[in-house]
Structure 1
């Protein structure tokens, strides 16, 4: 696989910073004011989007029970970043859509039946119905639904998986009018060859859809995975400062998030300018040491 910069230069890179994903599995509740201070710092960096919170059951994800309160403390003035909130059902979507500040709703649709039940207590069929309902609600309010295909590169449960199966999910989402789909490597099973194949076949088949990569990876394996996605045309990448977090519903199979600072280094090595304010970014890195201490 070529590593020359010119392979990757077409298209503007979007970096999505995910403090929600970094925080959600922590057992110790982070004070709302501390969350707000951290996210306000991230809002000054210049990320395309901040995945800041979720409107889900507080019993399922207690760390996110203050998302609505958190919104009141965010300073969006002079920030170019958009806000994304995760929802798991129509009720959560309705709650999120009350807030004008939120630009995107995110829904985790698993291609693994086992994980869909773990994550949202739904079957895949029920989850697809929820996607349709949430998409309709979002369109009425002028918002955009980001659908994450969890276990998009395989699963540890022995559930069926193939790239063709992913393509069928993408087709169904396309028919519902979904404009952004992020392939999520929930437990870090992807290899560069599969990543390149998955993005290439779907980007070519559905040029109107924006495809993203929500990778979970050990740091030593990350660079070839990111380069494979970029080579295939992916220009949307999720990360979390210092690689904190991951999906708590994956339990023993959890692998950490992609460290945003590692993503930035790889992008720059491939000839991309991230156009982030690195002074503000370094301040956010210092704050992360405190928030996640």
Structure 2
């Protein structure tokens, strides 16, 4: 992969920033706004980093948005039942991991399509979320100590931005420097060849899907901490944009491979575009159109790059 191709997506991000800075120098180009963008993209980046695990496996998990919603509702409900912060966080994270692990087990064991299994799992999780919340937004009873994990800043850097950076470092370490990551990449590259060389497909698939929804659960907890409330559909907007970020990341740094730094870059592009269009007064429906076009463009670039390699 040539240097221009490797860093083309990063160059594209700087070009987008330069464009919006020229169009709205008094608003977009402010350092405070750029810092705000890093905070706005943080939860999307965390969900997308989780999706990077299953994309590395050459699969999809369509339940991530539902898991974001479930974790928020679970946390708010348990706080209302006077649970402590640590038990609430642990139970919520275990539940989030269990959703993906169950999907991974079914997909790997019975060779079921990940689209169908995770779509069904997301539907089940959505139903459970509505059952717990009664379809209402849950307010109150959320401790200040818990809300602090999603608010404020450290040395001028938003706490949520630090969470996103930490999630990127962790995901990058797992995928690039652990046996689990190497096995996930091997299965994604050629499942049958990986199996024949002794790679245990089922447990590694369970871990990949479990980590995916674990990250979604973390995002749900942070969203609840930041807002001080939880809505049963609060995570619905993350699904499309998370995979857009992953696909964009696959055009950066590596030739068509899922990677954590690329995913973070993809999330940054989506956040910058959304922020810039909002400042320019572009309606939300046009922002959705741009997001869809970004996904198509990322897939097209990836496929064309693969043909010319």
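Which one of 1, 2 has mean count of other Cβ atoms within 10 Å over residues 41-48, as calculated from the coordinates, equal to 21.5? It traces back to 1.
Which one of 1, 2 has FRET efficiency 1/(1 + (r/R0)^6) of positions 33 and 129 (r between Cβ atoms, R0 = 35 Å, to 0.05), as calculated from the coordinates, equal to 0.35? Answer by label: 1. The maximum of mean projected area of the Cα convex hull in nm² over structures 1, 2, that is, the highest value, falls on 2. If we compute relative contact order in percent (Cα under 8 Å, 6 or more apart) for structures 1, 2, which one ends up with the highest value? Biggest value here belongs to 2. Thinking of 1, 2, which structure, once helix-only ellipticity at 222 nm (-39500 (n - 2.57) for each DSSP H run of 4 or more, over all residues; to 500) is computed, gives back -11500? Derived from the structure labelled 1. The maximum of distance in nm of label points 7 Å out along Cα→Cβ at positions 161 and 225 over structures 1, 2, that is, the highest value, falls on 2.
No lab work stands behind these numbers, since they all come straight from the coordinates. All of these numbers come straight from a predicted model, not from anything done at the bench. Cβ atoms are built from the backbone, for glycine too; each structure is taken alone.
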